[in-house]
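Structures for review follow.
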Structure I
Amino acid sequence: MQLFDYKEELKKIPHKPGVYQYYDKDNELIYIGKAKDLRNRVGSYFINESQLNGKTRVLVRKINRISFTIVDTEIDAWLLENNLIKKYKPRYNVLLKDDKTYPWIVIKNEPFPRVFWTRQYVKDGSKYYGPYASVGMMHVILDMIRELFPLRTCNLNLSASNIAKGKYKVCLEYQIGNCKGPCEGFQEEDNYQENLADIKDILNGKIAVVTNKIKESIQAAAVDLNFELAHQLKSKLDKLSNYQSKSTVVNSSITNVDVFSIAADDSHAFVNYLKVVHGVVTQTQTLEMKKRLDESEEELLALAILEIRNRFKSTSKEIIVPFPIDIETDTTIKFVVPKLGEKKNLLELSMKNVAYFKKERMLQYERLNPEVKTDRLLTQMQKDLRMNVLPRHIECFDNSNIQGNFPVSAIVVFKDGRPSKKDYRHFNVKTVVGPDDFATMEEAVFRRYRRVLDEEGELPQLIVIDGGKGQLGAAMKSLRLLGISRQVTVIGIAKRLEELYYPGDQYPLYLDKKSETLKVIQHLRDEAHRFGITFHRNQRSRKTFVSELENIPGIGKTSVANLLKVFKSTKRVKEASDEELSEVLNLKQIRALRLYFTQQTIG
């Protein structure tokens, strides 16, 4: 029951872009949202409440007051919403879980500028590059720069007056060739700045500009017969080219773009970001978001794009996304959904990254909370197999026989996606004569669920039949006879192409070969086959072993059992003396046994 008249509240809200805020009865801010049209968006919560998901309905029932802020454009609403969420952290808004301070590479604003990394962004005129989500990538770039260009690492005040006064002496870095000694005036600032210009190009992704300059210098050194310098420059060029080959992912004509992709489930979303400059990925980051309501992927991606671009201070005018985003931007920013070409390749690279990150994070969650994996697996199976309930209890049937001899049927049981071996059962087929797999399946299914019903046991949610349409039809005949054919989902799995058959459906269902649902069904089928074959082998061995003695006229089952108890095998019975046999058999039985084995030998 609403504690306020939402219809009156809606009359106060204009048809303008802006940000709305929901408060509960304790005047606590519980949700912040943005809208292109405030009245329509807010009204949708109340007018269409029956169509909302459970979490959103709970939110709506808690709303006791609404406030709103009008802005000029939707992008302003986007920015304001993001800032307010970060400031107030309402309980029903998406939680941005990644709030690290990322490192930058800085070229310090000072004479003979140092190049180093820092986590503090100080507005002192220094030039900052980044931030870098991968610290490893940042150190690779820094190490390459220091290997290619001699730079000072000391924090001395190298003003012209201090150098002129001779206040400093060169250190070990000069002696080993890592620095050219500007502290003693051994290097002019113009020469130092030339190196910095190349470093800035590298940090901006313009590696080709630097390599072209080095190639020109090599040619000039060769013309001047300065082969030692040419060799040094060639080594530098090789190192830079090697780095470029590892860094370039597309054509260098793609100068400055942001790439975003998203992967989401019921509770989390992951957004991957790639910063591409001149064909080189210079920054990468994956942001994890914890969903509060039933936010769409479009809403989550829009929120993440703003957050990440603010965090990385991106000024890219082109943003590559996997689907259109319905948001107004200034005319200089363009959203692109590529269909093919190198931009499509970039998007696919981002999608691979976000899919991998999601998989790894979910595996981590599942290791810590095994029930999370079970629920996810069962939910996926329910979706793939078009079921109305989670398949927490699954039973699978398989038949075994050799040319119609010793037919047996086995049933295995999985609970919560795992084998429940204490519930496995097997049947000696009683009503079927000869090799009739369909009739065997019909008997096994009937006997299984007749007993379950008699004992008021629990029916499974899913029954898997090892076989195609014939075996499935036989199983359904028994289930209909018992009156439970509509109470469970029944599928058949055919071995050749792993087709899944539903009763009455002539077309099979094909699941992806890597599908977890298919893997569980295959595990069920293989486990039923193993269990059935083992039981069948034992039955066949026992009956074959016993039948040879039972075929002897005058020797019954009791006598056979006593013989095997004493002699352990038919071979030893055959080799035993009359005196030894007389401990178990009478004289007439001994004569019959000798006659039988004599006839077997002659035959």
Structure II
Amino acid sequence: MMERRIAVANGSEPADCVIKNGKIVDVFNGEIISGDIAIADGYIAGIGYYEGKKVIDAQGKFVAPSFIDGHVHIESSMLTPAELAKVLLPHGVTAIVADPHEIANVVGAAGIQYMLDSTENLLIDFYFMLPSCVPATPYENAGAVLEMEDLEPFLTHPRVLGLAEVMNAPAVMNCEPSMMKKISETQMAGKKVDGHAAGLKSHELNAYMSAGIRTDHEATTLEEAKERIQKGMYLMVREGTVARDLKNIIGAVTESNSRRCVFVTDDKHLDDLLHEGSIDFNVRLAIAQGIAPITAIQMASINTAECFGLANLGAVAPGYIADFLFLDDLDSVNITQVFKNGKLVADKGKLADIAASSQDKPALQFSGTVHIQEISKQQLKIKLDSNLANIIQVIPNSLLTKHVIEETTQDAEGYFQTCISKDHLKLAVVERHRMTGNIGLGIVKGFGLKSGAIASTIAHDSHNVIIAGTNDDDMITAAMAINELQGGIVVIQNGQVISSLKLPIAGIMSDLSYKEVYKQLNLLTSSLEVIGANTSFNPFLTLSFLALPVIPELKLTDLGLFDVTRFTHISIAQSH
């Protein structure tokens, strides 16, 4: 194949296909160039003047490299990989770097193997980073514990690029042997290590860099973004469903440092992927914020490829895989056609036949993963010694929460009572993997529920059952409904399930088509209005991150209320 590409490149053999009359985005010089694009065996053989067996007239459109998502969790879409590929291709995303720690937290190494197996021969290139923190911390119970011995067999897989986001920062600072082994053996294998430096500053970032961690997607302020670049990290500019950080940090990107910046989505819900897009949305938003269009395209393509050592991706240039887009113009980034390996896979927002026909591999082995006992009202009672309590306050469209101390409402016996006027709801995390009976309790503010309860088995990263509610009866109904579904999302009112989405694959993914999942998500969203939820943000995705004890300030695990800043559990009651 190499010999044939060389023959096509020097003009002694005709190309399989030639793209003519296109304005080529040169991501190396940051310029627009002209020339025919000769394609042979799925690769770009040359740019110049060429003849081919097939000619595609670009009709003056811009030809840009297709996009790469540098950090994403497939499971957050609630879709299988084959269905997610169908959603991403029309948005110009032809490669992703995924961290399968969601499914790994439920079923361990078998979940990683499923992700590798189910992404073989799909039109999107699925690359993986191995989960570094399963569970995320020792202060919760997940469905599995992964040590380096469990991860090592995957390091030789050609689509495994390294170790995923190192969330347990204290383990790095304290040189805990298990974490040191994961990082060092990954590096000895010649692979990369991703960061998760939420809230880290100065000396902590120095320690991170000293450990060989080279990326971070958790910068939420301009100062944090600049500091990460200054320390030598790749800045991952994130725009997902909950974490919408791009506008806050894009000002750190300059002409001098932009090649150290890449785009990621991290966690993005299906409805947002369909309505807004994926990395293409990041590109458009960055341009609207003043980033030069070619710079934004670089951040979505060649920068990401170079960050992860993907030598054949990210550019419309000889020797690169023929993954590219036709754009009407560079300002709106309106994608008209998407090509993968030189073949048309999406046209005017619709999948070509070659892309629409891909099928999923069954994942029946991951059904039946929800195991919870009957829950009594007594188990949900929160005893307070004073009227003050430590409360989790939701920050809309952010993974961060605020730790607030407020006066609460109590009954005559000193037990917390939910209060609609104060927006004080009860929050519970129910361990669902081993039937331990653990129930962590807390108080949350910001959801705005006027009645009922919402619950989900998507609860990062251990994926226990998380419930927010206005009353204990509906919270118990929610837990039992989740158990009956064997994973999913439910909305409850007056003891009845008013809408639900079943997620039978490890309790976090659907086995349905993306169109059917989208339909059911719309029903869930409508039901949120019935119970009076605040819909200025995504309540389900926000709820799912309230159990993640590695992002400040206050979270809840199955073992209780967790102060992320101090990295320890604390009491709900706050003394005067």
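Which structure, out of I, II, was helix-only ellipticity at 222 nm (-39500 (n - 2.57) for each DSSP H run of 4 or more, over all residues; to 500) calculated from, if the result is -7000? The read-out was computed on structure II. Assuming 80, 36, 28 is Cα extents along the principal axes in Å, for residues 291-514 alone as calculated from a single structure, say which of I, II it is. Of the structures listed, the value fits I. Here the criterion is distance in nm of label points 7 Å out along Cα→Cβ at positions 83 and 115, and among I, II the highest value is seen for I. Computing semi-axes √(5λ) of the Cα gyration tensor in Å across structures I, II gives 43, 24, 22 for structure II. Where does the value 8 come from, among I, II, when relative contact order in percent (Cα under 8 Å, 6 or more apart) is the thing being computed? Structure of origin is I.
Only the coordinates and a few stated rules stand behind these numbers; no lab work does. Please read these numbers as outputs of a predicted model, since none were measured by experiment. Cβ atoms are built from the backbone, for glycine too; each structure is taken alone.
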